[in-house]
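Below you'll find the structures, each written out as structure tokens.
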Structure I
Amino acid sequence: MSRILLVGAGHTHIELARRSAEFVADGCEIVLVNPYRSHPYSGMGPGLLAGTYSLADVMLPAASLVEQGGGRFVAGSVAGLDPERNRIELEGGETIDYDVVSFNLGSEPVADTSGDHVYPVKPINTLALLRHAIEQRSLTAPTIRVGVIGGGPGGVELAANSAHLLDALRVAEPRIDLYTSDNPLAGVRGVREAYVERRLHAAGVRIHRGRRTKPAEVDADFVLVAPGIRPPGVTKRLGLPLSEDGGILIDRYLRSIAYPNVFAVGDCATYADGPLDRVGVYAVRMQLLLAHNLRRSIRPAGGGEGVLKPFTATHKYLAGFNLGFGRGLLYRGRWTLRGRPAFRLKDRIDRGFMRRYRDALSG
């Protein structure tokens with residue numbers, strides 16, 4: 001029996017876990033490796049910090065999905081890969097052989113996140129720990145100071161939702177400082193950037209532009225680090241060709257450019273023909289394509305690359321932010337929606353994504 005090994009339970013692999021019964025019906029063994037049985041959905045992370053969502057609200061039932069379909073779940077983190085012997089090694093020394101393997105490992109912050117009061121934007125579970133720490137401090141401290149490093153989408157959302165949390169906790173003297181470069185806030189320009197800045201000011205966030213700040217330099221009770229993301233460091237231990245920032249270089253079929261039975265998707269991968277934005281939209285668009293290509297790699301109908309389907313990054317995608325206090329910003333091309341309607345639509349999309357996988361268990 002051929003074995004398809006899925007390493008990581010990100011936006012792409014979660015759909016393959018939901019479809020595990022289809023792989024089993026084809027005579028394949030499907031194995032999902034992930035540190036935990038449930039995997040957080042990053043799109044709802046800022047709302048988790050604010051208290052809009054509970055930790056349970058943002059967790060995808062990865063292990064239960066793959067097991068329900070007849071697949072197998074292994075709790076663990078990849079530590080290395082032997083692509084010549086078709087084998088991965090987990091932290092702790094366990095090894096797993098494969099016929100085809102796919103990596104969907106997510107990303108990590110581009111910064112030093114060491115320190116007792118320093119919290120990175122990823123993993124998303126960290127935001128639940130941060131919220132609890134702030135809630136506990138609010139019981140005894142009239143002043144809470146939060147510093148956020150990074151003015152990109154993640155930093156802006158964390159700053160706004162930190163303000164939302166402190167307001168909900170009725171902190172007497174809240175202070176939120178956002179340290180950013182001179183680049184446009186949240187990566188948007190014109191009226192969109194102006195709206196983001198107005199919302200931050202309305203939430204009481206003080207913006208410090210042109211400041212490349214390290215966590216140790218921030219005078220705050222809690223420091224959130226969101227200066228950008230990069231592929232996780234473990235990719236450098238896989239023995240695969242990588243991009244300059246450590247992404248697994250993949251071809252248009254989502255395969256490693258060196259090993260046709262090694263696939264990679266999401267933030268841990270870099271499209272060799274031209275890097276894509278590291279956004280969840282592309283990972284979701286790759287779901288069905290990856291499922292098809294993995295199955296064809298195991299059961300090549302007629303043989304040759306022609307049975308595989310190429311990924312094409314076409315069409316503008318919907319992007320947006322949760323700006324706290326029940327407000328948001330959504331945009332696609334020239335279209336823009338802001339305020340409460342934007343948050344309601346984003347919330348509906350996010351909850352719909354979660355429902356898709358939770359309902360698969362109940363149905």
Structure II
Amino acid sequence: MNSRDVDVLIIGAGASGLYAAALLQDSGYDVVVIEARHRVGGRLLSPTVDTGRVDLGATWYWANEPRIGSLITSAGLPTFPQHTVGDMMFQPDSANTQRLDGNQLGTPAGRLASGMQSLPEVLNAQLASDSVVLDTEVTSVRVANNLVTVGSTAGTWTAQNVVVATPPSLAMSRITFEPAIDDLVAGLARATPVWMGSTVKAVAVFDHAFWREDGLAGSAYSYSGPMREIHDMSGPDGSPAAIFGFCGLPVGADTPTEDEIVAQLVALFGERAATPIEVFVMDWRREAFTSPPNVEQLTNYQTYGHPDFQKPFLGGRVHWASTETSTIAPGHIEGAFAAAERAVNAILANLHADNSTPGAP
């Protein structure tokens with residue numbers, strides 16, 4: 001069992017948690033990050049295929065996002081633009097498939113050749129070797145006498161400040177807070193949707209990007225499904241060759257099967273889509289460490305960046321820091337970084353005040 005006293009404990013080793021940890025470590029503070037999964041990255045997940053990686057979580061970043069841009073530059077991560085050239089396909093219903101001129105779904109986004117999970121991997125590599133504890137779920141956060149005691153499945157930690165770097169509704173469903181959080185803040189947190197939490201994302205990998213040979217962009221929009229919005233997910237120069245789609249499903253619907261995904265791709269892109277090398281179907285609704293059980297009922301995205309998320313709670317010792325809490329680019333990786341930065345600034349002020357108190361160590 002683990003037991004350790006630290007300056008700051010961070011719950012969640014996703015983009016926001018690891019970014020906050022890196023900032024705090026750079027400021028000279030002792031930090032530990034507790035992660036329930038066996039890996040870092042949270043909603044950034046990039047499994048390896050034969051010639052590269054594909055993204056089952058976040059895929060894109062944008063040129064007007066300075067935090068993620070700075071990390072990419074400093075880490076020397078190779079980038080490339082999202083492929084948008086060609087025509088798109090359209091399925092108005094299950095019996096019809098149409099080819100449209102141009103690609104109305106084209107988005108001028110950036111991609112990482114090493115997959116988006118390489119961002120948290122880079123941040124993780126910057127941290128002290130004992131800073132990230134995996135396969136450990138935080139179960140309780142208790143504030144008393146200006147200290148926070150964090151209980152987990154692998155022991156107890158004590159910290160001066162805690163960062164909740166998970167979606168607020170997830171934290172409320174899995175962590176006991178003592179004393180109880182103010183009713184208004186607790187209600188806000190429970191009602192806040194998890195970005196991508198109710199999403200199923202499917203990725204089909206092929207031996208080459210055959211749709212480009214046909215003048216297609218690899219994009220489609222469908223009212224038939226199971227995938228609603230589809231894009232090219234190929235790597236640099238088309239390798240690895242892949243197409244991905246967001247599934248538009250009714251509440252409570254089963255996870256689409258690989259056969260259903262492939263059948264839709266055949267209807268859209270022809271028989272060459274019938275033999276993918278590999279198909280991934282990532283149902284984020286079923287990820288216990290991403291989404292609370294009622295994730296599909298959480299639909300009020302106006303809670304994102306709410307003023308109450310900008311303030312620490314439980315005596316100013318516990319801080320929200322997931323992308324849902326950001327006032328900048330909420331839902332994006334940039335939003336996760338911005339929320340972490342805001343939490344870190346508040347924590348640095350706290351730690352400075354603590355260390356300036358007469359009699360403080």
Structure III
Amino acid sequence: MPSAVCVESSSCVRRQLSCPTGHPNCRRTIVLCRRLELFSQAIVGIDGSKFKAVNNRNRNFTATKVKRRLEESFNRYLGQLDTADHAEPALAKAKTEHLKEKIIKLREETARLQTVEEQRLQSPDQQVSLTDPDARAMATSGRGTGTVGYNVQTAVDSQHHLIVAHEVTNIGHDRGQLFNMAKQAREATGIKELKVVADRGYFKREEILACHKEGITTYLPKPMTSPNQAKGFYPRDAFRYLPESNEYSCPAGQRLLWRYETIEKGMKLHTYWSSACASCAMKEKCTTGKQRRIRRWEHEDVLESAQSRLDWNPEMMRLRRQTVEHPFGTLKAWMGATHFATKRFRNVSTEMSLHVLAYNLNRVIKILGVNALMRAARA
């Protein structure tokens with residue numbers, strides 16, 4: 001597996017941070033598994049999961065969190081002062097003296113938060129963690145919940161559930177990880193015609209195109225982000241592209257003609273619409289504008305092929321769940337509720353590599369037995 005440069009400074013956040021997936025023994029184990037032909041199936045599941053860092057949530061600061069803490073502290077003490085003003089004179093005096101001490105502490109806390117705020121503003125992602133500078137606040141699946149930690153990426157073979165590649169990042173989402181993990185998985189397994197399956201969190205058109213160019217076949221669903229269907233309008237999928245004439249056919253049977261092309265965020269987009277929209281009886285189900293416009297990426301055919309593959313093989317998503325969830329569940333059970341025990345990116349990456357090594361060895365022993373593994377290792 002390829003190695004990458006470790007970056008320990010907190011200034012490196014919000015980039016693809018990675019230490020070598022390759023602790024040397026991890027690499028040797030994968031090479032051994034490859035020699036034993038344990039990667040006979042050319043299907044790999046890719047997934048990411050959030051692991052807690054040593055950094056407590058109270059020791060992580062974002063712009064919203066700093067502002068909220070200051071407001072809560074001031075409002076609490078001002079409320080207590082107001083209560084003291086309405087108390088009996090003797091009691092009010094005692095309460096006021098006590099609150100003055102708290103206000104002094106509040107000023108000290110404010111000064112500390114201002115220092116933290118200065119550090120936060122200097123951070124590229126406007127976030128700072130005090131215990132582990134490389135850890136980041138990340139949303140988790142539970143509504144209104146989150147954790148401060150790392151996003152661990154894995155590529156797992158579908159036959160034996162061996163982790164063929166892994167990487168620790170502090171980026172809270174999985175977009176932009178598909179090609180990187182798929183390429184690592186192919187290099188690790190030696191499978192040229194690799195198939196990878198991932199969830200919709202990995203959907204990014206540039207990533208799918210990169211896999212396509214490298215001959216890696218992808219299976220992943222497209223996120224449902226368009227508001228049209230929620231508004232009662234026809235979804236984009238209701239418009240069929242006609243490659244022979246470079247037009248679209250709409251639900252009313254009209255043709256949407258090519259009009260112009262634009263460049264947005266480095267991508268070439270083509271725009272189509274029909275001149276018949278104004279008089280169409282189905283217009284109220286289609287758009288509130290003058291025309292229903294369809295925009296098409298120049299490599300849209302790659303995305304359409306990926307969607308078609310998944311439509312014809314819906315069982316791939318079930319296979320993904322069966323493949324990637326077991327390793328993450330096992331690793332987190334071994335690591336305990338606190339997950340990582342080390343700080344800083346280099347140390348956390350090494351810790352995860354050792355856990356992956358233990359996991360893979362345990363899997364190989366269950367598959368082959370101890371004696372067979374020892375004989376293969378000596379060979």
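Where a number appears in this text, it was derived from the coordinates with a stated rule and is not lab data. Nothing here was measured: the structure is a model prediction, and the numbers come from that model. Cβ atoms are built from the backbone, for glycine too; each structure is taken alone.
When distance in nm of label points 7 Å out along Cα→Cβ at positions 173 and 189 is calculated, the result is 1.5; to which of the structures I, II, III does this value belong?
Corresponding structure: II.
For distance in nm of label points 7 Å out along Cα→Cβ at positions 117 and 245, the calculated result is 6.2, so let me know which of I, II, III that is. The correct label is III.
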